[in-house]
Structure 1
Amino acid sequence: LDDVREALTEIGITGMTVSEVKGFGRQKGHTEIYRGAEYAVDFLPKIKIELVLADDAVERAIDVIVEVARSGKIGDGKIFVLPVEEAIRIRTGERSDAAV
C-alpha cells in the first residue's frame, strides 16, 4: 500500500480512500481448525483503494498502480474504472473537477 501511495503521489495524485475489506477471487478461501472442528474461511482480508480522478489522469494512474503492485501472483488485485456522475466538495460547494 505504501509503495502505491508513494508512486501515485509522485505523479500528482494525493487523495485516496483506503478501506480494509474482505473478499475472494480465484484464490478462494482456506480452512482453519478451531477447537477440533474445521471451518471454511471464504473471505480473505484485502485492501481497497478508491480514487476519483479527472479523465486525463486515469490511464497514468492505472499504469502506475499496475507497475508498482504487480507481483505476478494470484491476489495482486483488480482495477475497476467507473464513471462518476458528479463530485461536490461540501465545504466550498465546488463541483466536478474543481471538487476532485
Structure 2
Amino acid sequence: MALQAANTDVTNAFTNAVTDAYATVQPTVGIGTALLTSVPSYDLNLFLNGILQMANGAPVEGLVNAIGMPIAATAGLVTLLAGYEFLVLTGTWHPPPTPL
C-alpha cells in the first residue's frame, strides 16, 4: 500500500509539473507565432497601401506611409506582445493552474 501511494504521489507531482510548464509555454508559442507570421503580413499590407497611395496621386504621402506605417506598427505590436509575454512569464496575467 505504501508503495502504491508513493507511486501515485510521484505521478501526480510529475503530471502537475508538466501541466504548469505547458500552461506557460502555450501562450509563449502563440505570441511567437504572431510575431513571425501576423506582424510581417500586417506590415506588408501597410506597405502596399502606401504604394497604392503613391500610385493614386499622393507620391510623398504614400512614400512616407509605405515606409513609416510598417515601422510604427511593428514597434507598437512588438512592445505590446513583449508586455504580454512578460505577464505570462511572471504569472501576473493569471494565477498558475491549481492541481486537481
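Where a number appears in this text, it was derived from the coordinates with a stated rule and is not lab data. From a predicted model like this one, the values you see are computed outputs, not experimental measurements. Cβ atoms are built from the backbone, for glycine too; each structure is taken alone.
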Of structures 1, 2, which gives 29 when relative contact order in percent (Cα under 8 Å, 6 or more apart) is computed from the coordinates? 2
For helix-only ellipticity at 222 nm (-39500 (n - 2.57) for each DSSP H run of 4 or more, over all residues; to 500) computed as -7500, the structure of 1, 2 it came from: 1
Going by Cα Rg over 2.2 N^0.38 Å, which of structures 1, 2 comes out largest? 2
Give the label, chosen from 1, 2, of the structure having the highest value of distance in nm of label points 7 Å out along Cα→Cβ at positions 35 and 67. 1
Given a computed value of 3.2 for distance in nm of label points 7 Å out along Cα→Cβ at positions 51 and 83, which structure among 1, 2 does it belong to? 2
Match the computed value 18, 49, 26, 7, 0 of P(r) over Cα pairs in 10 Å bins from 0, in percent, for residues 43-90 alone to one of the structures 1, 2, and report its label. 1
